[in-house]
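J.: Scrolling down, you'll hit the structures one after another.
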Structure 1
Amino acid sequence: MDIISEILETDRLAEEKLEQAMQKRSEMLEECEKKVERIKENAKSEVELYRSFLISEEELENCENELKKSEMEQLDALVAAYEACHEDWENDIIAAIIG
């Protein structure tokens, strides 16, 4: 009987260890799933941040292009005004100097 009780005790201990291992496995899987979810959330946040950066870059580029266009239009208007009026201005200056 002693051998049978040892075998039964060994079997009971093995079942306990198996149960503990299965529980540990479940805990580890749950922890891994949580980590995967956190990684996904972080990745989504990074993607959104990068997208907003790209949009900001695009907006800055558009703003820069608009400023350059405005600058060129103003410069063209200034050149046109000079071309149209510079002779009159020169004559007015000379007349003011000569008196």
Structure 2
Amino acid sequence: MAATVLVIVVLGVFGHRDEIAEYASLAILFAGAVLAAGVNSATGWRAGLILSAPVATALIARLVYTVHHGPINDTVSTLIFFGTPLALLLATGGLIRPPRRAT
């Protein structure tokens, strides 16, 4: 995880004006968390699911911005930045977990 943070800091320092650096840092955060927690573990998959929300939000925001050809209004911005992570987590079952019985 420390290597992930180091790579993100380096991307922020040397690529602070590049748009690709923003997406690369989100993707590296996502991959680093999954690898740190373990690919075959439930914790790793859950970390990947939670950290995929910022990646999806950034991509959808960029898509809307490109299609709209300029700034978007506050309502659409709110729907994108609050609705996308919630919809992603609800669609994949990330927020809904059945209670476990104590054994």
Structure 3
Amino acid sequence: MLQAVNRYRRSPEWSVAILVPTNALAITAFDYMLGSDHGLPAYPAEILVAAEGPILASALIALLLEPHNDPHQLAALVLEALGRGLIKLAARHAGLRV
């Protein structure tokens, strides 16, 4: 990661995304990038949290908690909800309003 950052530092506009599975690891990476005790220059860093994943997960959990008699209907509803959620995510990422 640090080698990639060093390559990009030569251009005026650059950014690096570090995807981590936990908040604790995000803070560790953030602190490491801001520090200079590792012998490298400190890099400006900020933590951004994408809320779309937890929002989609909570909608699916709510759907699964509702009573359903037909497992096929439930499966269809879950697939439809996933499809709607992924379409909204893609549209937002592309800058489109949904």
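J.: Starting from the value -37500: which structure in 1, 2, 3 was helix-only ellipticity at 222 nm (-39500 (n - 2.57) for each DSSP H run of 4 or more, over all residues; to 500) calculated from?
T.: 1
J.: For which of 1, 2, 3 does semi-axes √(5λ) of the Cα gyration tensor in Å, for residues 8-63 alone, calculated from the coordinates, equal 31, 14, 6? Numbers along the way, then the final one.
T.: Values: 1: 53, 4, 4; 2: 23, 14, 5; 3: 31, 14, 6.
For semi-axes √(5λ) of the Cα gyration tensor in Å, for residues 8-63 alone, the value 31, 14, 6 is produced by structure 3.
J.: Which one of 1, 2, 3 has mean count of other Cβ atoms within 10 Å over residues 24-31, as calculated from the coordinates, equal to 17.4?
T.: 2
J.: -0.70, -0.85, -0.94, -1.05 is what came out when log10 I(q)/I(0) by the Debye sum over Cα atoms at q = 0.10, 0.14, 0.17, 0.21 Å⁻¹ was calculated for one structure; which of 1, 2, 3 is it?
T.: 1
J.: To continue, here is another question. If distance in nm of label points 7 Å out along Cα→Cβ at positions 16 and 32 is computed to be 1.0, which of 1, 2, 3 is the source? Don't skip to the answer; put the middle values down first.
T.: Values: 1: 2.8; 2: 1.8; 3: 1.0.
It must be structure 3, since only it matches.
Every number in this text was worked out from the coordinates using simple rules, so none of it is lab data. Everything quoted here is computed from the prediction, not taken from an experiment. Cβ atoms are built from the backbone, for glycine too; each structure is taken alone.
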